[in-house]
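Student: Take a look at these structures.
What follows draws every value from the coordinates through simple rules; no lab data is involved. Since we're looking at a predicted model, the values are computed, not measured. Cβ atoms are built from the backbone, for glycine too; each structure is taken alone.
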Structure P
Amino acid sequence: MAKMHTIIAEEPRKEARTANWVAFVICTAMLFDGYDLVVYGTVLPGLLADPTQIGAFDAAAAGLLGSWALIGVLVGSLICGAVGDFFGRRRLLLLGIAWFSIGMFVTALTTTVTAFGAMRFITGLGLGVVIASAGATMAEFAPAGRRQFYNAIVYGGVPAGGVFASVMGILLLNDIGWRGLFMIGALPLVILVPIAWFKLPESPRWLLARGREDEAQAAAVRTGVPLLEERIIQQVGAAPQKTGFAAVFSRQFAVPSILLGLMSFSGLLLTYGLNTWLPKIMEGYGYGRTYALFFPLALNLGAVVGGLLLSRLADRRGPQRVISFTFVLATITLVLMTFGFPLPLLFLFIAFAGVGTLGTQVLVYGFQSNYYTTNARAAGVAWCASVGRFGGILGPIIGGWLAVAGIGGATAFYIFGGVALLGAVVTVMVPHQRKLEEAEHKVEEIAEQSVEGGIAATPAQRS
């Protein structure tokens, strides 16, 4: 009996240890995705003011220039979706991290608007691969009952990277310039890639879904990741017979995929639009350039804290309800920001807006990652991320159009608030995955019966 208790204790610990390393690697990669997102908005006022840096360009061109990275992310996500469910999780993540790190370093060396835009696009390709792979990978390693929390940790890296970029901009922009800030974005190549090489395993669930039974079993023993749920999903027919994008647009997933894509469209339009233009909008309210940098900091801090706290609620109550609530929260706070409230209250509203925009997108990624079955997960997440990137591309462009037209910040906040309301509506409309829920209930029943019988956690039964 002592040996039995040791096995019961060790297997979940091994699973948690593996999940923690996977979360660390992916979260750090996503942190630099968030850094790339916000650092452009941080250096944009200086680039607009000083044509000796990369050349002269106006606000409209700035919006288009900011969107080149997002177009790259869109293309990278689609490529990842096309091959991710065939090629595997580990190799794509390693490739994506190395790619965007090199891209950010080369971007720092550019001297023309054209070269800067081209490198933003190339960098975005690597970021797209990482973003599309991240949720699929974490969903297959996160312990049951904590999947929203682990996804919040992973995708919380995006607003955390925004905080990092804002702090670096405040502290170092005057000393190292915009080129130095972009070179900081290359650090994952020398720091994270070596760690990921040794600590990021291939997904046992993906191996099983590809029919590589022996490799899946061996990987499950090494990582502590149980395969029971994946086997039951296959038995009850919860997964479509097709793989990749063919599965995403099968009868089972077609309508939900459209709605899930619209959720990402709304969330990423808000995320990229506000992060790119919030400093400029607040300058229009009379706040100086340096002072305005603190507003993205408040926005991203609110997203990090709110996303993590709400993820635990999403694990208990379901992500759909929580996401619809946070979208509505974004609508309310964005409207409130148009009033002349005292500065401390304004910062509070911006932080809550961060919860409802960036923080909501963190929860959206987690919801999407766990909505699809393993044979459709990478393609499903890539599809949602790609549709979302259209919103991400449109967000900076809308801000640029409004700036060129001389339209005030209040109109921008109303437009962004309307987008958040659209996000809430489509979230409520996403149908439940009945077969997948049935499989999860069967796993819970088997686990409870095994615990009562004293044989719960042997590796064979968990796999």
Structure Q
Amino acid sequence: MSKLWGGRFTKETNKLVEQFTASIEFDQRLAIEDITGSLAHVQMLTECNVISEEDAEQIKSGLSILQRKIEDDKLDFYIEHEDIHMNIEKHLIDEIGPVGGKLHTGRSRNDQVATDMHLYLRERTIEFIDSVEAVQGALLSQASTHVETIVPGYTHLQRAQPISFAHHLLAYFWMFERDKERLKDSMKRINVLPLGAGALAGTTFPIDRERVAEILQFDSVYANSIDAVSDRDFIAEFLSIASIIMTHISRLSEELVIWSSQEFGFIELDDSFCTGSSIMPQKKNPDVPELLRAKTGRTYGNLIGLLTVLKGLPLAYNKDMQEDKEGMFDTVETLDGSLKLLAPMIETMAVNEKAMRKAVTEDYSNATDIADYLVTKGMPFREAHDIIGRVVLYAIKSQKYLLDLSIVEYKRFSPLFEEDIFDILEPEHVMNARDSHGGTATSQVKKQIEQAESKLNSSNKSPNI
């Protein structure tokens, strides 16, 4: 079967070369985007009197037929036609005759494929903003229920200070809020139209690129035709954002795995998000968060892969750039599945408030408050810190917790201690004493929840379209 570009060649393409260089096995995902761009292109060509209205109507009709076939999964793609663009064009010519060949007037596969990927990522980015918000909604729902649930806060995975469980969950809310803002901001780069740049230098036909941008709802067109066909920054940026989102998902997943262990027992994941063991019937394995943690590596790899492809490329288009798609598709699929699993898994998890409360009464995470107590009585903090270090050491050796010590024992270390020290050391007091802006006190957490709800309610998921 002869190539649509075969006029220059005297030999058929080697079959191994054909298989090695073809991209249709993966870029057929861009079929709808390819037709969407083509419909806008042909409309512009007609308005600019480059092709006749009669030819344009035939082409539009043929493209619509192909679109329906694609949507019904009834259009076959062939490796000998290399990529989605040549496959669509060949099917169009088969459908309406030689007039189908006029569709490619004033454009190249170079600006065509770039347009397809802009269209594809624009739609996926809007969807991801929605998915991130669903995760935020699940976190906010759990947080609203557990404002006064006390849990150990950790540094170095060592118990540090008692905090509100809601406060801990909301930390992830704000991580995902930054992710959402990054996705929205990336639309400024995604929503720029490359079509009309030609192979690299523009076209001799009197086209109207701004008209195509208007039809396809792009904010602007590339100012430089070479940049238009060689730019893959918008894909690298998406892969970077996706990697950061997956980092946040992985961190949260790690905590879900730890919290659901028997050693912690802080939460229990719903049965529908866990699996069992083939040999140990008592097991309930947190497979979903474990896999979410692992899949982060795929997104990192795809980002580094694209950056490596691009780092040494001369301008403008090179065949190397065909390697931009598989990693992009893989990351889209990975991120989509991860976000869609994470939201309901968080929403349905059961929180063991008693286990959390027990944990904060059987540790020394209230020690800082003793130091603060002495500071309020006039002692320099560094001196207070030293005294409380010795109090904690004494309590550990005595196999007691700080609330178990008597006032007599406290006064051995400083005469400034009074009976009110026991009120200061209660976990609720420790938590609510941190009433600074953004702190873990109940009053501050409630304000934070209001702020988070406001963020979700005012969100504009499609900022540029």
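Student: If FRET efficiency 1/(1 + (r/R0)^6) of positions 265 and 313 (r between Cβ atoms, R0 = 30 Å, to 0.05) comes out at 0.80 when worked out from the coordinates, which of P, Q was used?
Tutor: The structure behind it is P.
Student: For mean count of other Cβ atoms within 10 Å over residues 257-264, which of the structures P, Q scores highest?
Tutor: With respect to mean count of other Cβ atoms within 10 Å over residues 257-264, the highest-scoring structure among P, Q is P.
Student: Out of P, Q, choose the structure whose coordinates give distance in nm of label points 7 Å out along Cα→Cβ at positions 49 and 321 equal to 4.9 when calculated.
Tutor: Label of the originating structure: P.
Student: Using the calculated result 14.9 for mean count of other Cβ atoms within 10 Å over residues 209-216, pick out the matching structure from P, Q.
Tutor: Comparing all candidates, it corresponds to P.
Student: Once Rg/Rh (Cα atoms, Kirkwood Rh), for residues 121-192 alone is calculated for every structure in P, Q, which label goes with the largest value?
Tutor: Structure Q comes out on top.
Student: Taking 130 as the value of volume of the Cα convex hull per residue in Å³ derived from one of the structures shown (P, Q), identify that structure.
Tutor: The read-out comes from structure P.
Student: Assuming -19500 is helix-only ellipticity at 222 nm (-39500 (n - 2.57) for each DSSP H run of 4 or more, over all residues; to 500) as calculated from a single structure, say which of P, Q it is.
Tutor: Only structure Q yields this read-out.
Student: Now for a different question. Taking relative contact order in percent (Cα under 8 Å, 6 or more apart) as the quantity of interest, name the structure among P, Q where it is greatest.
Tutor: Biggest value here belongs to P.
Student: For mean count of other Cβ atoms within 10 Å over residues 241-248, which structure out of P, Q has the highest calculated value?
Tutor: Q
Student: Looking at distance in nm of label points 7 Å out along Cα→Cβ at positions 145 and 225, point out which structure of P, Q has the largest value.
Tutor: Q
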